[in-house]
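Several structures are given next for inspection.
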Structure P
Amino acid sequence: MENGKGYSWNGIESCKMTVMNDLFIRTIVPMITLIGAGVLSRRLEILRVGDERVLSAYIYYFALPGLFLINIAETDFTQEILIFMLAGILPIFLAMAIFVTLKTVLGFSKNTLYLLTLSMIFGSLAFFGIPFLTFAFPTMEHLATLSAASIALVSVPISLAILEIYKLQDSTKGGGLKHVAMRLAKNPLLISISLGVLLSILNLEIPTPIFNSVHMLGNTTSTVAIFMLGVFLYGRSYSEVNTALKLALLRALFLPTLAFLVTMLLGVTGVEASVLILMNGMPMAISMIILSERYNFYKETIATLVLVSSFGATVYQNLWLLLLGNS
């Protein structure tokens, strides 16, 4: 059937289905396959309780720092790149300002403010975000890594500071924030990002043998990270489902919408805008489960939120892709 302009509606619908199928194959299939493999490894007792810590340590201390270091060291920090990075981190500050304003107007508790803030800003940028965006945009790993690194420079310190403040409650906060600063100074991700920026600014090249070795480590990040997600989530108890579902829905809509508005305001368009919007909508980081247990911070809610948002993201992130017109 054709309309007055000669377009075939059947052809348009067929094109839409092709795009959806292509997105499904490129993103959902590999994500679910790798997560499922991780779950199966626990189910068959190939890996046991605690083994996920080995995978997590490998990614955290070796693979991911290697990926950050190589990609950032090769980045030319032009004005466009700096605007791209700014567009990635501004939604975090906007979200925090909105939550503080809502607390003042509605009068909810400080703990609720902390939960809302951490639920939004502590995303799985590296373990979920980089793999997903690499699957969605196979030639844009550099943009995915740069967006994750720039957002992490803001979200990680703020998140740790909030947890320390929550732990101290009405006690003096000076010691807690000093502890955060000391931890951040030893954080391998932040160190690799800083070193990459320094190499780029000084225009220094990494010797080829070292470059190749570090690059090989970085290339393992996507596969191992998503596999580990399945290993990590298997066998845990989950509760507070209603609260977690509400927070997951808010995470799927709120921060990506802010990122969409910021990219429009700063003139970031095309794939670059899509990468930033999607990265700001990634599910909550699985490391937050460990942190919530360490700080006794809404442990049941956080664990369920990680589960719900991780599996939900395989769907809603593809809806964002379709909405943004990427295929």
Structure Q
Amino acid sequence: MNIIYTVCNRTNLAHALALADSVLQYQPDSVFYLGWVDSMPVNNLPANIRLFPVTEPAIPSWKAMQEQYFDFELLPACRPWSALEILAKHPDCEQLAFLAPTVLLKQPIDGILGNSQDMLLTPNISAPLEPSSVLDDKRILNAGMFHSGSWILKPNETTLAMLRWWASRTADRANFDLCSGMNTDQLWLNYVPVWVPQASILHHAGWHYGLNSVLNRKLVGQNGDYRVNGEPLISVDFAGLDFFDPIWSDHAALLHRNQTFKALFHEYKSVIKQKKAQFGIGGQPGFGKPVTISANRMLRNKMASGLKSLTTFIDQF
């Protein structure tokens, strides 16, 4: 049995439903789990989706996590816990893949997977970045070398030990606080090669194309045939574009650097709009501290940066 899962709340339920549609289309033999981190009841889900309430996993610090984390931090903090519980339910699972709700499959993934790796990681960058004021190497180091929006593992003693270690860290060290060395669940992935000697990096150009890829991978498309550096587009990630993401929303301006990516996002927004209308999605998530994200936060940040430069200049001269 192969399992693909995601973790979401009402903020990104519509996106998770779009992901489930793409899994059904391109990986029809895989079981799809939707980890639900919200109190809102979800009814009439498509038959290919298995709902997995976050209250179901045995998270010893669940109450404390709700009180500590903002709702957008709580989601990634629950990812390794959910993986452990899914694998406990399915000891016959041969391959477990996590895909963030903002990911869509565009091709089957089996063709890019090897047989010898215990875990496959997604690099945030796979080549030196083209110079840009929006994203640079230092920002990638802050975010982490590997993208937590997609990874694949074979369940065994080694990978289960890594998952248990990772979960213990996200119990209280998954805040978005770069100055304190925390970045939700993501920075802990830097340790995976230490825990899993047979871990490998997915370098296929068409795997997980997103804002992290725009500067060093060329996406083109014609008549539905999408290619990245000449390779088929396998998966695309719209993280940071349709709702607040603590890392990638700061780099949303990169969308305009690739017109094919921009066109794909335009199509994606139409699908998400339909899903939201169909399932009546709205309101604040039921778990985690509520947070209000300003719609014009990037403009405000740019103005604040300009004012800071001006005051620094005045102080000096």
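Things to note:
- Here distance in nm of label points 7 Å out along Cα→Cβ at positions 65 and 249 is compared for structures P, Q. The highest value is that of P.
- Highest-scoring label, criterion being volume of the Cα convex hull per residue in Å³, for residues 113-152 alone, among P, Q: Q
- Structure (P, Q) behind the derived value -24500 of helix-only ellipticity at 222 nm (-39500 (n - 2.57) for each DSSP H run of 4 or more, over all residues; to 500): P
- When relative contact order in percent (Cα under 8 Å, 6 or more apart) is calculated for each of the structures P, Q, the largest result comes from P.
All of the numbers you see were taken from the coordinates with simple rules; none came from a lab. These numbers come from a predicted model, not from an experiment. Cβ atoms are built from the backbone, for glycine too; each structure is taken alone.
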